[in-house]
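Take a look at the structures below.
Read-outs throughout are calculated quantities, based only on the coordinates presented, and are distinct from any laboratory measurement. On a predicted model such as this, the values are computed, not experimentally measured, just so you know. Cβ atoms are built from the backbone, for glycine too; each structure is taken alone.
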Structure I
Amino acid sequence: MWATPALYRDLVIVPTLSGRDLGIDRATGRVRWTKLLPNQTVASPVVVDGVWLQGDCTGTLRAFDLAASYPNEPKEIWSVRPADRCIESTPAVWKGRIYLGTRGGYEVAVGNFDAPAR
């Protein structure tokens, strides 16, 4: 594990170098669910308005709806491939845009992020 975990309610979201991302119960340490992404997840995840954002080393950014599926395994609600190299930075969200850094040294902005309406 190279990334910093994210917290959502009583859940710890732990990305791993293998791309196996875990949802762990904060109180018991029990693994509630596992998401297997297609490549390494070295970027730290971020949760905004109940949506978990996770970059991977295919250059893909994925969004998972934690709020709608809580406490069960979240469903992917969208993905975009803004880079051809590994996304290594924690996504930063500001004024509806998501900013990322890549292994190739690029900074990428993905626009118009809105959390799902509930």
Structure II
Amino acid sequence: MARDGSFHCELEKSKDKDENGNQVTTVKCRGELVYGTAGELKERVRPLIPLGGRIIIDLGDVKHLDSAGLGALVGLKVSAINQGPCILELANMTPGVLELLRITHLMQMFLS
């Protein structure tokens, strides 16, 4: 499959709160989360973290993830933990993303 280097993410704020009363924002990612595109995800998600609530990063349409993309996800998770009260989680992880998290020993970080 040819890669074109494109990436896009859309924010969807839920009208309803989750079972714990948190505002839920889903960030739907599409394309390649790589060195040249990871900044877009950080720019979109970073301002949401201080607002608190629950942020779900949907990776179901991510075709390729490299170390820079993984670094962006880790950085956002660490920011959410340190700035609290924000819950940041990943959803719809593809087999490739799951394998990358497994071999880098980061699976537990995103499942806790």
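Looking across I, II, the calculation of distance in nm of label points 7 Å out along Cα→Cβ at positions 15 and 103 that yields 4.4 traces back to II. Taking relative contact order in percent (Cα under 8 Å, 6 or more apart) as the measure, the highest value among I, II is held by II.
Across the set I, II, distance in nm of label points 7 Å out along Cα→Cβ at positions 7 and 31 reaches its highest value in structure I. Computing helix-only ellipticity at 222 nm (-39500 (n - 2.57) for each DSSP H run of 4 or more, over all residues; to 500) across structures I, II gives -500 for structure I.
A value of 39, 32, 19 for Cα extents along the principal axes in Å, calculated from one of I, II, originates in structure I. Computing FRET efficiency 1/(1 + (r/R0)^6) of positions 71 and 95 (r between Cβ atoms, R0 = 25 Å, to 0.05) gives 0.75 for which of I, II? Value 0.75 for FRET efficiency 1/(1 + (r/R0)^6) of positions 71 and 95 (r between Cβ atoms, R0 = 25 Å, to 0.05) corresponds to II out of I, II.
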